[in-house]
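Next up, some structures in structure tokens.
Every read-out reported here was derived from the displayed coordinates using simple, explicitly stated rules and does not represent laboratory data. Keep in mind that this is a model prediction, so the values were computed, not measured. Cβ atoms are built from the backbone, for glycine too; each structure is taken alone.
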Structure P
Amino acid sequence: MVAARKLDTTIYPETDRMGEGELQQLIDELFRPLLARWLASRNVVAHVGSNTFIYYRQFDSSSRIAPDVYVLPDIPQTRIGRSWKLWEIGVRPSFVLEVVSLDVDKDYFEVPAVHGADIGTGELVIFDPEARGRKDRNVWQVYRRTRTGELRLVERSDGDRVVSKALDCHLRVVGEGDAQRVRVATGSRGEVLFPTEAEAERAEKEREQAARIVLEGKLAALQQKLDRLRAKPRKRR
């Protein structure tokens, strides 16, 4: 006889109505769509979300986390989730970016523990925009899951970029102070910034304008040549 499944009457809230720092929000707002474009350009099927509750223990609404930016593999970007329940979707985040907030201890210690033991995240990158000049903090921390299943800290860095193996690119901070943003970067050393949608559109307009100028120059040269031919006196027979 098949055992009856336990009815889940748990209420899983979709928001806690808590605010976040403006710098943290601005970083998330730029990086989430940028990352979605990057994965789409590589034909990777994945859902890139931001600040959505991910529940990791059924029947317990307190067992949740809301990553700043996360990637759920094999779930289309078009699928919208007000919250995600890991036991329902059957996948774990392949990548998570956490931006350190005012609660530094939570982001430095609690967040890696939850992603490691409870969420099953493949790669966790913690970015601390206020770490420079502080001995007890780092701009970047990179955690990756080992073959034995452990989410291990593999890199601490105060540089402007780190490698993300899960995303096959570099993550690079640009700007200073409140203007800091996290960008996707390509090239062997992360020297090329992957463009935002606005930057791509602007570059396309500039290319079209440059091509139009070249074409207009060629047409003007042809017109001048035609005018000279017309002005040249004809020889009498």
Structure Q
Amino acid sequence: MRYAVEAGQRLRPLLTLTVARVLGSHPQGAMRAAIAVELLHCASLIVDDLPCMDNDSMRRNRAAVHIEFGEATAVLAAFALVSLAARSVADQPGFQMKLLATLDCDSLIGGQSLDLALTAQCRDRERHRITSLKTVPLFELAVEAGLSNGTASSAERESLLAFGRRFGIAYQTADDFLDGETSDYDGVTAQFDLARATLLPLGRRASQLEDLLDHLNARLREDNRSHR
């Protein structure tokens, strides 16, 4: 379990804590929810890498969990991380239910099932749908984690949730570009513009969230220049 979580970027919990700051909440209050999101994300990566799923032997520039510890231990570690994530927010029952709902057939599990069922050609056509099911929900959950520990107007909540959705799409399209799965650089950067547009109602307070976009966009521009 420790091996699975210790090498990540922590982008999703960082999003949670940033949303909390935007709302004027103390980030420490959102920390448990942020941790729960990251634990759930890491559990999903263990499962994604299994031979019966995406069959990837590497994760985060080192051996995947099932390569390092065996398939049985990997499955048990994933279950344990989901349990730990739920226990981390036992004092936040509303958010705990949202966390567990992220695993249902309309979210991570449904997205993985769809991904496995499609041929490579069909997967390209359904890339946006897969992203909406597999990637976006965890970014939405990260925003919900920040909202659960702060006070937001309905307009602020709508703007932040829209940002979570758009940020998730931008992240996945950038990841696909960096992995060589798409060469449409302009299409990828357009997703960043759409994400940024959702923050307009927040005014200057959105600058911290824009910093997250800028960090990811900088990686994208650097990779694009290196391949010219």
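Overview of values
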| item | result |
| --- | --- |
| Read-out FRET efficiency 1/(1 + (r/R0)^6) of positions 70 and 142 (r between Cβ atoms, R0 = 25 Å, to 0.05), computed value 0.95, structure in P, Q | P |
| Structure with the greatest value (metric Cα Rg over 2.2 N^0.38 Å, for residues 6-93 alone, set P, Q) | Q |
| Structure (P, Q) behind the derived value -9000 of helix-only ellipticity at 222 nm (-39500 (n - 2.57) for each DSSP H run of 4 or more, over all residues; to 500) | P |
| For relative contact order in percent (Cα under 8 Å, 6 or more apart) computed as 21, the structure of P, Q it came from | Q |
| Structure from which 0.45 was derived, FRET efficiency 1/(1 + (r/R0)^6) of positions 46 and 182 (r between Cβ atoms, R0 = 25 Å, to 0.05), options P, Q | Q |
| Highest-scoring label, criterion being Kirkwood radius over Cα pairs in Å, for residues 86-213 alone, among P, Q | P |
| For semi-axes √(5λ) of the Cα gyration tensor in Å computed as 51, 23, 16, the structure of P, Q it came from | P |
| Label whose coordinates, when distance in nm of label points 7 Å out along Cα→Cβ at positions 174 and 206 is calculated, return 1.6 (choices P, Q) | Q |
